[in-house]
Structure P
Amino acid sequence: MLRKFVNRRKELGTLEELWNRRGLTLVLVYGRRRVGKTRLLEEFSRGKERIFVIFEDKPKEYNFKLLSRKVSEFAGFNVEVHDFPSLFALLKRMDERRILIVLDEFSYLIKKDEGILSELSRAIEENRDLNALIVVSGSYVSLLEREFFSYSSPIYGRSDANIKVQPLRFKHLLEWFDSDIEELVKIYSVTNGTPKYLEFFRGQNVEEEIKANFFNSSAFLFREARALLSEELRELSTYLAILEAIARGNTRVTQIANFCYMKENQVVPYLRILGELGIVRKITPLFGKRRIYEIADNYFLFWSRFVNPYYEEIEGNFPEGALEDFNRNFNTFLGKPFEGIAREFLIDANRKNVLPFRFNRIGRWWHRGEEIDVVALNDTLKRVLFVEVKWSDLTSREAKRVLKRLERKAEHVGLKDYEKHFGIIAKRIEGKEDLELAFDLRDFKRVLSSEKTIKEEKS
């Protein structure tokens with residue numbers, strides 16, 4: 001179900017600024033599949049003189065026929081385009097008005113012909129006086145970053161801006177759905193805010209929607225993870241095993257290697273590649289060095305935990321085991337995505353003056369079995385906020401016990417000369433008004449949906 005265009009104000013602002021220049025301007029717009037790049041460019045290009053082509057995973061000759069057709073429609077007469085230098089020269093002779101040229105899924109051209117970037121670079125150099133904004137867009141993130149940001153690449157230094165399109169943040173779901181906040185947490189925890197995935201949800205009975213979208217062999221989201229990984233990676237089974245290991249709580253290299261029956265030095269290269277794809281990230285604690293790995297994308301986290309272990313059974317229309325696992329463990333699973341949502345909430349609360357001080361650094365802390373979900377600091381003011389995140393309903397007494405344990409753990413962090421504050425974020429907290437700093441889902445809509453600060457609202 002396609003919904004209204006949400007957010008992307010910063011990206012649209014950058015594109016409009018580039019559009020308002022004169023001369024030839026080049027911008028790279030890239031990001032993972034389904035993140036909404038094409039929709040962004042469609043919205044931006046409305047009402048503009050444009051040539052908009054979406055390339056396919058086919059030979060260069062086929063794609064230049066697509067481009068020729070789009071140029072012919074723009075020009076009003078038949079044009080045969082065989083390379084970018086001749087295309088730019090033709091457009092320069094045709095019209096002095098500013099032209100928008102969108103080359104979407106350009107990474108397909110790079111894959112089929114490594115010399116295409118040299119050709120594009122030469123076209124730019126020879127036609128600097130062409131009054132056009134050239135948008136190069138693609139989904140192969142590691143390929144595009146390597147080609148556009150590597151000093152040895154022929155296109156290095158040619159782009160005037162590089163826009164990496166990210167999934168929507170949790171607060172943007174408030175614009176997509178007229179749903180209870182708890183239901184939005186569930187949706188975000190399985191989609192990661194990826195616009196294409198959000199389209200499969202109505203937000204009314206989310207757990208049933210999850211079952212229909214993930215545990216049905218004909219569903220898009222059931223097959224999507226394998227399709228994406230297969231497109232980028234070889235040795236798919238090894239990568240799937242590593243992702244399942246992390247999704248099941250094995251976060252250190254030794255643990256991941258043991259789960260996958262591999263040696264530590266064998267696992268590391270796979271983790272590096274998953275990191276380059278933005279699927280896995282390496283986390284270092286504040287004031288510590290013992291790094292761990294976690295799945296950075298909630299969609300892959302959920303899929304690796306609940307779908308991949310039962311993939312063959314679901315594909316064979318026997319999802320009972322997967323559904324039983326989901327029904328029993330989904331609520332526990334939500335704890336990890338909720339930590340990320342809570343950090344986003346605190347960052348917005350920080351900007352709106354809700355907290356005791358403005359922090360300029362935020363992270364996690366762990367050491368020898370102890371862990372603190374959020375540590376936020378202002379090193380200049382020497383103030384620190386420790387926060388525990390719980391995906392559960394807490395009584396006032398339970399919340400106070402959590403805060404007491406948090407104070408004991410904070411003693412191991414150090415920071416003796418810092419002013420310390422302690423907070424808790426949970427699904428629901430009874431009597432939270434009596435605690436120093438406590439938030440639950442009832443506060444999320446108020447803080448995340450308002451552009452004003454809380455102090456401004458009171459004045």
Structure Q
Amino acid sequence: MSGTRIERDSLGELTVPADALWGAQTQRAVENFPISQRRMPRLMIRALGLIKAAAARANAQLGLLDSTPAQAIVVAAEQVASGRVDAHFPVDIFQTGSGTSSNMNANEVIAGLAAQRGVQVHPNDDVNMSQSSNDVIPTAIHLACALGCHELLVPGVQRLIDTIEARADELDHVAKTGRTHLMDAMPVTFGQELRAWSSQLDAGLDRLVDVRKRLHALPQGGTAVGSGINAHHDFGSVFAEQLSTLTGLKFSRALDHFAAQAALDTLVEFSSHLRTLAMTYTKIANDLRWMNSGPLAGLGEIELPTLQPGSSIMPGKVNPVVPEAVAMVAAQVIGNDATVAAAGQSSNFQLNVMLPVVASNLVESVEILASAARVLADKAISGFAVQEDQVNAALSRNPILVTALNREIGYDLGSQIAKQAYRTGQPVLEVAKAMTDLSEERLRELLDPLTLTRGGIPGR
């Protein structure tokens with residue numbers, strides 16, 4: 001941008017870059033909040049554009065806005081939603097807690113775009129008609145999260161589930177040593193171990209589906225304090241219908257606008273479900289890292305795909321880089337959730353005053369969880385190889401297999417056999433042959449690892 005122009009607002013004149021689409025209120029925010037260089041995320045700008053388009057259409061439908069300015073606002077707002085003018089949203093995340101600066105940024109940019117088409121609309125009187133920052137910004141957060149879930153997170157997690165299930169089917173026949181407390185336990189199959197992951201992820205998707213009915217109920221229509229002052233009494237419902245048409249998702253107006261604007265309970269709940277999903281990612285990442293550990297001095301059960309050299313000093317070293325990256329994503333999401341929870345406590349009377357930081361953290365969590373799911377599926381789980389020789393050798397030496405003999409020989413003798421197997425390093429089968437009167441055929445039947453993975457009473 002080169003040169004400047006003079007803009008005016010209720011506080012007076014202000015110098016604005018000549019090529020900027022924004023006006024005085026946005027410029028004041030730029031100058032007032034030089035804090036982080038973090039801007040509203042793309043999903044939030046998109047949401048603001050969609051909200052302004054839906055609001056203009058609703059105001060026109062209700063007879064409050066003439067067709068010419070309404071259409072100009074819709075066209076400009078759709079440009080905002082498309083991402084073509086993101087460079088004109090310079091306001092820092094750390095700003096006024098209601099997000100008024102970002103709402104006015106959208107209003108001014110849309111008015112500027114309309115002016116380029118020869119239609120003069122006022123950023124407050126026309127673009128912001130029937131709205132307040134106090135209902136626009138929480139509605140934008142709801143919308144950004146709903147879009148991010150529908151388009152990014154749910155498909156990403158489903159892709160991860162499908163990948164895990166495919167590998168589980170492939171590895172159902174491979175038994176391995178189970179572990180509790182990181183110590184040897186009764187055997188499981190790789191299929192059982194992997195399906196536990198997909199079950200956790202399925203439950204995570206169920207939680208996101210459950211919160212949807214609250215996330216899709218929008219604060220829009222409450223205006224300044226929840227009473228709907230300066231808005232048609234049907235505006236919230238018509239707006240929700242228009243937004244549903246624009247997005248293909250089903251939205252409704254909040255049952256209680258006072259509650260919807262005064263607190264962030266639904267967004268805090270949504271964040272908690274993202275945190276739970278992050279913990280599932282951590283479980284999967286940690287299991288993969290343990291199984292891949294070694295390859296000589298660790299478990300060495302699997303070999304993850306070789307993606308890059310693992311050390312700048314140790315030639316030949318390869319590290320589990322994707323699980324590590326996913327674990328860091330999970331840590332970030334858990335931290336974001338802590339921020340959202342803390343921000344949720346800043347609800348006083350009719351408004352929460354930490355909306356922009358909630359928007360930033362929730363959108364980041366949705367986006368990185370979605371990306372991490374795809375990377376984990378494609379670059380780790382789909383391509384790991386099972387080291388069956390290592391797995392079978394460890395399983396054959398596992399003294400805990402003696403648990404399968406409990407009903408035949410009792411716990412006490414079983415304990416003695418296990419301790420002897422630990423001391424000597426012999427397979428439990430050999431020790432049991434020496435210490436019991438059970439035949440080798442019967443012992444092999446009782447101690448068959450795949451049979452033991454199916455539960456029940458061994459040998460029956």
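helix-only ellipticity at 222 nm (-39500 (n - 2.57) for each DSSP H run of 4 or more, over all residues; to 500) was computed and gave -18500; which structure, P, Q, did it come from?
Derived from the structure labelled Q.
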(request) Assign the value 25.6, calculated as Kirkwood radius over Cα pairs in Å, to the correct structure from P, Q. (result) Q
(request) Output the label of whichever structure in P, Q has the greatest value of mean projected area of the Cα convex hull in nm², for residues 10-153 alone. (result) Q
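Relative contact order in percent (Cα under 8 Å, 6 or more apart) computed as 12: which structure among P, Q?
Matching structure: P.
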(request) Could you tell me which structure in P, Q was used to calculate distance in nm of label points 7 Å out along Cα→Cβ at positions 242 and 298 as 2.5? (result) P
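All of the numbers you see were taken from the coordinates with simple rules; none came from a lab. Since the model is a prediction, treat every value here as computed from it, not as a measurement. Cβ atoms are built from the backbone, for glycine too; each structure is taken alone.
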